[in-house]
Structure I
Amino acid sequence: MIHTFQDSDWEDKISKEEVICVQFSASWCAPCKQLSPVLEQFSESYPSCKFFYADVEEGAINTGSAMGIRGVPSTIIFRKGVEVDRLVGFPGPAKVKEFLDNSISSK
């Protein structure tokens, strides 16, 4: 399950959780639209990680800016609020799974 992320969620949801995956996106972005259902599907395979969708133009503009988001989609894995890995773009489901496996499972 993917939750909607707002700037106000950073302190309450992201910085305190063990493992978080945030997809920074925009509503007009075609690769973002392709990535979202893939992350939704994979989210069920990683019960130790909470998944969020953050629109950098609506609701998550400050967090996106603070995270240095320059291109969307950008998917970031956080551990207790600290970035541990980042994937920019949508390289296809296999590469996304590899990214999640490496970032969530092995650290």
Structure II
Amino acid sequence: MAKKPEKTLSKTDILNALAEATGQSKKDVSAVLDALEGIVESSITKGSGIFTLPGLLKIYVHNKPATKERVGRNPANGEEITIKARPASKVVKVKPLKKLKEMI
């Protein structure tokens, strides 16, 4: 029988675990997380568009190009359909780095 997946950690759970592991108060750990959030935001919006947490992950902005309207086929019945054009957009992507990949 398959195991039930464990519950994901909430922000409070993470704060408690970090406070216990570092010996800092929850208030101090919360301030660090808030500062980290601000650094990530400024890096991907105003800075280079890339934020790296060394060894763990890289967060970056990916520019998706615009697409033109085109003709396609409905896979269910084979009829021709028109696929609408999409404007260019920006999306946030996260890439795992070596240390994170090795944890699995």
- Task: Give the label, chosen from I, II, of the structure having the highest value of distance in nm of label points 7 Å out along Cα→Cβ at positions 10 and 66.
- Result: II
- Query: I, II: which one has P(r) over Cα pairs in 10 Å bins from 0, in percent, as calculated, at 16, 55, 28, 1?
  - Reply: I
- Item | Among I, II, structure where helix-only ellipticity at 222 nm (-39500 (n - 2.57) for each DSSP H run of 4 or more, over all residues; to 500) as derived comes to -11000 | II
- Item | For distance in nm of label points 7 Å out along Cα→Cβ at positions 18 and 34 computed as 1.2, the structure of I, II it came from | II
- Query: Thinking of I, II, which structure, once relative contact order in percent (Cα under 8 Å, 6 or more apart) is computed, gives back 20?
  - Reply: II
- Query: So distance in nm of label points 7 Å out along Cα→Cβ at positions 42 and 74, computed for just one structure, reads 1.8; which one of I, II is that?
  - Reply: I
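Computed from the coordinates by the stated procedures, all read-outs in this text should not be read as laboratory data. Computed from a predicted structure; not experimentally measured. Cβ atoms are built from the backbone, for glycine too; each structure is taken alone.
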